[in-house]
Structure 1
């Protein structure tokens, strides 16, 4: 069963032009923009324009064109913001309650510009 998608989430509103953003790159199927609360010197969000709530839903339901466009756009963004090639970066997506997803629209965080530390603490 696909996760529910809320068309009033902040990213859907950004895509409709109701909320401004600082665009890094926009393509036919993807929008990349700077996070308004950056957690690193480089913090860009890459989102599909389609109504997908999580990575697994996007991977299962998006068209081949959407999937290719999304990943190629993410690669171009990494180059544009100077993290690839370079010192490296982290690409993160959160899904659902346990994954601490805050916005129910699939998005990829690209973070870099400093050492980021551990992703998950050991028990």
Structure 2
């Protein structure tokens, strides 16, 4: 079910619980600003989620409220994970779903990194 990205942050969302250590995950990277882990329902041979550690619902929320250090740290974490996972060459897809029309299901900003095989067209109609 898609969420409304303009709603207040939900402290009980699954990513908040992962950040608090209440739900296990397969971590591939962590620093002071971000956590990256394998998706439990992968859509590609490599499917990793990168989330900021702060309580941000969407890109809009993050870009409006996060500090410069959080923004730089999160963007760098996405790039670091892509490099460490060997995704840069031959290529990968970075995707952030935002709001109902964008198909966002968890009300915590997250970027999906897909790779490990040709991914096909970006959108199907």
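No lab work stands behind these numbers, since they all come straight from the coordinates. The structure displayed is predicted, hence computed values, not measured ones. Cβ atoms are built from the backbone, for glycine too; each structure is taken alone.
Observations on the model:
- Here distance in nm of label points 7 Å out along Cα→Cβ at positions 60 and 100 is compared for structures 1, 2. The highest value is that of 1.
- Structure from which 36 was derived, relative contact order in percent (Cα under 8 Å, 6 or more apart), options 1, 2: 2
- Which entry (1, 2) yields the derived value 1.1 for distance in nm of label points 7 Å out along Cα→Cβ at positions 44 and 108: 1
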